[in-house]
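Multiple structures follow.
The numbers here are math on the coordinates, done by the rules we state, and not lab data. Since the model is a prediction, treat every value here as computed from it, not as a measurement. Cβ atoms are built from the backbone, for glycine too; each structure is taken alone.
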Structure 1
Amino acid sequence: MLKALIFDVDGTLAETEEVHRAAFNAAFADAGLEWQWDRELYGYLLRVTGGKERIAHYIDTVLRKPRNADTNDMIALLHRRKTAIYADMIAAGQIELRPGIMALIDAALSTGVRLAIATTTSRPNVDALLAATLSGRGAPFEVIVAGDEVPAKKPAPDVYLEALKLLGLDARSCLALEDSANGVRSSCAAGIPVLVTKGMYTVSDNFDGAITVLDDLGSLAERAAPSEVGSAILDSVRAHHETANARSIHQFTF
């Protein structure tokens with residue numbers, strides 16, 4: 001039985017990556033750096049999870065410059081500035097939740113399905129997004145695990161394992177919602193079935209291991225009446241979860 005939904009954030013809850021990219025570029029400009037990440041370059045850098053790690057990867061592989069303690073301090077300062085800029089942009093209303101997300105959250109809350117977040121992004125980024133998009137809904141996510149709160153970021157399973165620990169649930173009773181290959185690898189490594197909604201930067205990712213891959217959650221309720229969209233999405237998500245668990249049991253039946 002499905003007991004909890006565990007959401008990724010960037011690209012899953014909301015299509016945030018273009019806001020992140022703009023915030024990175026603004027932080028670079030503020031620091032007097034002539035760095036400019038266009039969409040093609042940012043798509044390449046997204047293979048690395050974590051903002052600080054992404055800047056380091058850019059220095060290592062694109063600029064090809066050696067790093068030292070001063071460079072790492074600069075990376076930390078750039079990332080803090082970028083995070084502040086991102087929060088201001090989100091608060092200004094530059095983003096909204098992806099199709100079907102709000103309806104699924106409301107349906108889950110009304111039926112006792114618990115909600116959690118397991119993300120590579122930093123806690124301030126999560127807080128900024130939730131404050132801007134879920135105002136008036138209290139705190140629907142009872143567990144939030146961010147990338148800097150665990151030893152290793154995705155594709156390592158650490159954020160999902162910590163979320164399971166805090167929820168007090170086993171992996172097969174949960175369903176992860178992701179948008180990237182790294183997210184699928186992370187959730188699968190934690191033993192959690194995963195459903196994918198492709199993001200603008202992850203449409204060509206390899207989603208092997210996912211139970212299904214969708215354009216967005218809204219596609220699960222195309223024929224539902226407006227008042228039934230949330231329940232239609234949740235019913236479909238439950239069915240996918242049951243199918244995944246049935247397949248898993250069958251694999252071990254001899």
Structure 2
Amino acid sequence: MSTIAVPNIGVGDLLRTWRQRRRLSQLDLASEAEVSTRHLSFVETGRSTPSRELVLHLAEHLDVPLRERDTLLLAAGYAPVHRRTPLDDEAMGPVRNALDTILRGHEPYPAVIVDHRWDLVSANGPALAVLTDGVAPALLEAPNALRVTLHPDGLAPRIANLAEWSAHLLGRLHREATLSADPELAALHEELAGYPGVERGGAPHDPAAQLFVPLRLRTPAGAELRLFSTIATFGTALDLTIADLAIEVFFPADAATEAALRG
């Protein structure tokens with residue numbers, strides 16, 4: 001189980017910060033959570049100590065990440081309720097089996113599993129072939145999927161539409177950093193934005209002419225793979241390790257890419 005730092009500010013301040021981050025007024029949150037505006041105001045100002053149930057109830061309506069819900073509970077004087085079980089623990093066997101099934105089942109197309117900070121947890125064979133081909137060994141020691149993709153010693157030189165693809169990735173990362181209030185995600189965003197050729201904002205293209213933002217990846221043989229991806233998470237996770245996992249699977253965006261991957 002991970003160690004959680006006890007916050008130096010009260011639960012009311014933390015709840016108000018999350019409410020403002022979600023751009024909700026006290027009335028909005030009170031209406032959604034079906035609590036009185038007066039009671040919510042008292043909680044935020046510290047005039048009233050919320051029950052454990054109310055803290056979790058408000059956190060649910062504020063879409064607070066599980067790991068931060070434990071921080072709220074500690075700030076209110078309650079014990080945390082979520083645990084973090086190592087992925088290699090015996091109890092995680094069904095989860096590992098599910099992940100392996102998804103990765104193997106998606107072959108010959110690439111698929112990766114990352115945690116909430118985009119550190120690579122696992123990948124299938126096609127994805128490893130893409131991620132490691134021509135990538136500097138230092139980037140693969142503790143691989144971060146976004147860093148490997150956009151670093152000049154990573155995949156970036158092989159991405160034909162680097163400006164467009166990096167703008168897409170940084171936009172996603174910025175949203176995740178904002179929603180989670182994770183300073184490490186914010187720092188990663190700033191790091192990646194400083195790489196050569198990377199676009200912080202939207203890259204020039206015609207959205208109306210596209211169904212999705214493709215990843216156009218050059219192969220060593222000179223061909224170009226065109227891929228798009230979908231992301232899945234565990235919808236009923238209560239363990240922090242499981243809640244942090246995201247599975248990104250890539251599909252061919254044209255017949256030539258499908259033939260190349262199947263070949």
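Quick notes on this structure:
- Computed 2.2 for distance in nm of label points 7 Å out along Cα→Cβ at positions 164 and 180 - originating structure among 1, 2: 1
- Structures 1, 2 were shown, and mean count of other Cβ atoms within 10 Å over residues 28-35 at 15.4 was computed from 2.
- For mean count of other Cβ atoms within 10 Å over residues 76-83 computed as 17.8, the structure of 1, 2 it came from: 1
- Which entry (1, 2) yields the derived value 18.5, 64 for Rg and Dmax of the Cα atoms in Å: 1
- Looking at relative contact order in percent (Cα under 8 Å, 6 or more apart) for structures 1, 2, the greatest value goes to 1.
- Among 1, 2, structure where percent of Cα pairs over 16 Å apart, for residues 172-211 alone as derived comes to 46: 2
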